[in-house]
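Structures are listed in the sections that come next.
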Structure 1
Amino acid sequence: MARYDLGREELAELLDGEPGYRVDQVWDGLYRQLVPPGELSSLPAKLRGRLEAEEALSPALRAVAVSRADRGSTVKWLWELADGARVETVLMDYGTRSTVCVSSQAGCAMGCGFCATGQAGFTRHLSVGEIVEQVVAAGAARREASDGRPLRPGNVVFMGMGEPMANYSRVWAAVERLHGDLGISARHITISTVGVVPGIRRLARERLPVNLAISLHAANDGLRNELVPLNRRYPIAELMAAARDYLGATGRRVSFEWALIAGVNDRGSDAAELAELALPLGAHVNLIPLNPTPGYPTVGSSPAAVSAFRDRLVTIGVNATIRRNRGTRIDAACGQLAARSAPAVPVELGVGAH
């Protein structure tokens with residue numbers, strides 16, 4: 001257990017004997033000021049020292065390396081966890097807004113061949129605190145780049161390493177912590193899935209209206225069985241039924257993620273099949289040129305083919321946009337996260353660098 005795994009009750013136990021308001025001060029430091037207890041100037045020096053030495057308040061993430069791209073506006077952290085497992089987090093800063101892409105598992109068991117994380121296999125689920133701390137670390141990095149002002153990320157997307165729906169309970173507990181304590185609007189939190197139907201149905205019953213993104217990549221079972229092996233368990237008809245029920249229960253528009261692979265799913269027939277699924281749901285389609293990964297020989301569609309595919313969808317009436325790739329050079333783009341020690345700069349940054 002580490003600092004962001006603690007609830008208020010556990011924190012109060014650690015602060016037993018201190019005035020009750022100390023709990024609020026430490027909690028505010030963790031979630032509003034985005035600093036560890038040892039750096040809280042509102043606490044007496046003796047208490048700061050005691051809390052800094054408290055194992056239960058230690059960080060869950062140790063920064064192994066950091067890589068930067070896009071003139072420093074894209075940052076990727078390689079974290080090592082207490083048991084040696086490694087995960088990655090990506091911060092994309094757009095000046096007035098920012099998005100942090102968090103991991104929910106170390107590795108992934110879904111086995112999608114075009115995804116570097118899927119090629120690496122599954123290690124374990126992340127805890128609530130290990131998920132939340134990734135967002136806090138990104139916020140701390142933004143604070144350091146903005147003259148010390150706390151700047152929590154505006155958007156959180158569960159599109160990093162792992163399948164969020166396979167670690168549902170911890171992911172949802174992290175969402176509640178991000179919303180209730182960090183103050184991130186539910187409408188600015190997106191949970192992505194390759195199609196874990198029970199997770200989608202469970203999400204539809206939750207009280208917070210987060211966004212749902214489905215990594216679709218193919219609109220017929222034959223091709224999707226090859227690209228996304230989980231489709232053999234939850235075929236497209238069953239997946240679309242869950243998506244319809246989610247839309248009906250929440251009123252939140254569903255997004256389809258579509259990684260364009262040259263000669264595989266970027267043809268006119270693929271666009272027509274995708275439109276048949278997207279139009280009845282009013283779904284938004286995010287088109288993503290497939291990013292290169294060492295273990296997958298097929299290349300992404302050319303810029304011209306990506307634009308042509310988008311134009312076909314728009315002509316049919318689908319709301320479709322092309323996602324701008326960020327961090328490709330540092331293996332931080334969609335499908336590239338593999339928790340490798342790529343060429344990077346060692347870092348001591350934010351909450352994890354201890």
Structure 2
Amino acid sequence: MARVRLDHLSKSFGSVAVLDDIRLDIASGEFIAFLGPSGCGKSTLLRMIAGLETVETGEIHIGERRVDSLPPGDRGVAMVFQHYALYPHMTIFENMAFGLRNAKVAKAEIEARVAEAARILEIERFLRSKPGQLSGGQRQRVAIGRAIVKKPDLFLFDEPLSNLDAALRMRTRLELAQLRRRVQATMILVTHDQVEAMTLADRIVVMSDRRIQQVGTPMEIYARPANRFVATFVGSPPMSFLDATLGEGPNGLARVTLPGGASLDTEVPLAALPASAAWRLGLRAEAVKVVAPDAGQVDARVEFVERLGDRTLVYLRLADGAAITAEDAGTSRAAMGDLVGLVLDGATHLFDADDRAHHGPARP
């Protein structure tokens with residue numbers, strides 16, 4: 001296991017800036033997810049750590065060594081790619097042993113390492129098979145096994161589940177979580193799938209527009225997003241936003257007034273808020289409850305109902321045209337076209353004109 005430190009990393013391809021002043025400290029043995037939309041720079045950052053992309057400015061440290069000037073093979077890392085990149089003419093054993101043979105590792109040691117990796121990944125029975133005889137999930141496990149046999153200080157996963165169908169992705173996600181318990185190593189996962197990041201990572205690094213937007217545990221990212229981008233990108237459905245005017249409520253907390261005149265007392269201290277020309281109220285779906293018309297703080301018209309079994313998501317439109325999403329019971333009777341009332345939870349989020357988030361105290 002190794003600590004990883006990224007110090008003021010920047011990267012451009014010609015005149016196009018890809019990464020801008022990336023600073024991050026990853027603890028030894030930690031599982032980190034780089035999460036963000038396509039084009040945000042997360043895969044480029046992973047490839048820079050691996051040595052597959054050059055560093056323009058800044059430093060990369062793995063353990064006690066600065067490695068940004070070292071070739072990939074000298075960094076003590078192993079990378080699992082989105083595409084399995086297995087040799088089709090080789091057996092699974094030969095694929096997993098290939099890198100070790102090139103490194104002149106003794107035959108007995110190669111056999112022992114491959115056997116141990118195959119046991120961890122439960123692919124012993126496939127060692128004499130060819131990749132074409134295996135399913136996509138099994139081939140992905142072989143690719144992971146090829147990384148395990150190197151006994152690296154750092155595992156790098158570049159969207160390893162994106163080529164799998166939904167059911168297989170869920171199973172392989174579970175296998176990755178189990179692998180983490182069996183293999184003592186620092187791990188970095190690149191993904192655009194928030195479920196993967198929330199499920200697997202100790203901490204999530206949310207990236208957008210060439211920069212790190214927020215670093216935190218999965219529930220810190222979800223419950224206390226740093227800005228509007230994070231609030232929108234993390235969470236399904238995304239957070240709803242309503243224009244709001246601020247005033248003072250009980251105990252010095254902020255009171256927001258919506259365009260239709262409805263008001264809501266938040267848990268955000270008014271004195272802690274900066275001056276801002278405009279404010280938006282942020283609401284997770286679970287903070288919006290559906291009630292009978294005129295029984296809530298505001299009325300809305302149902303536009304769409306998404307039934308998920310244990311819960312129902314209700315997509316609504318307020319009188320001023322603003323969209324909002326509510327979470328209702330799985331047995332919800334809401335139907336398209338209905339007029340309903342909405343009760344809003346005071347555990348809301350406020351966003352200033354610069355899209356920075358402001359929260360009340362964390363709930364237990």
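Given a computed value of 14.9 for mean count of other Cβ atoms within 10 Å over residues 131-138, which structure among 1, 2 does it belong to?
2
For which of the structures 1, 2 does the calculation of relative contact order in percent (Cα under 8 Å, 6 or more apart) return 19?
Going through each structure in turn, the value belongs to 1.
One of 1, 2 was used to compute P(r) over Cα pairs in 20 Å bins from 0, in percent, and the result was 26, 46, 25, 4. Which label is that?
Details: 1: 30, 56, 13, 1; 2: 26, 46, 25, 4.
Here the read-out was taken from 2.
Tell me which structure, out of 1, 2, gives 1.16 once Cα Rg over 2.2 N^0.38 Å, for residues 99-218 alone is calculated.
Structure of origin is 2.
To test your reading of the models, identify which of 1, 2 gives 6.2 for distance in nm of label points 7 Å out along Cα→Cβ at positions 43 and 267 when calculated.
Values: 1: 6.2; 2: 4.0.
The correct label is 1.
Supply the structure label, taken from 1, 2, corresponding to distance in nm of label points 7 Å out along Cα→Cβ at positions 67 and 179 with the calculated value 1.7.
2
Have a look at 1, 2 and say which one yields -9500 for helix-only ellipticity at 222 nm (-39500 (n - 2.57) for each DSSP H run of 4 or more, over all residues; to 500), as calculated.
That value comes from structure 1.
Check the numbers for FRET efficiency 1/(1 + (r/R0)^6) of positions 83 and 307 (r between Cβ atoms, R0 = 41 Å, to 0.05) across 1, 2 and tell me which is largest.
Largest calculated value belongs to 2.
Could you tell me which structure in 1, 2 was used to calculate mean count of other Cβ atoms within 10 Å over residues 115-122 as 17.4?
Details: 1: 20.9; 2: 17.4.
The read-out was computed on structure 2.
Computed from the coordinates by the stated procedures, all read-outs in this text should not be read as laboratory data. Since we're looking at a predicted model, the values are computed, not measured. Cβ atoms are built from the backbone, for glycine too; each structure is taken alone.
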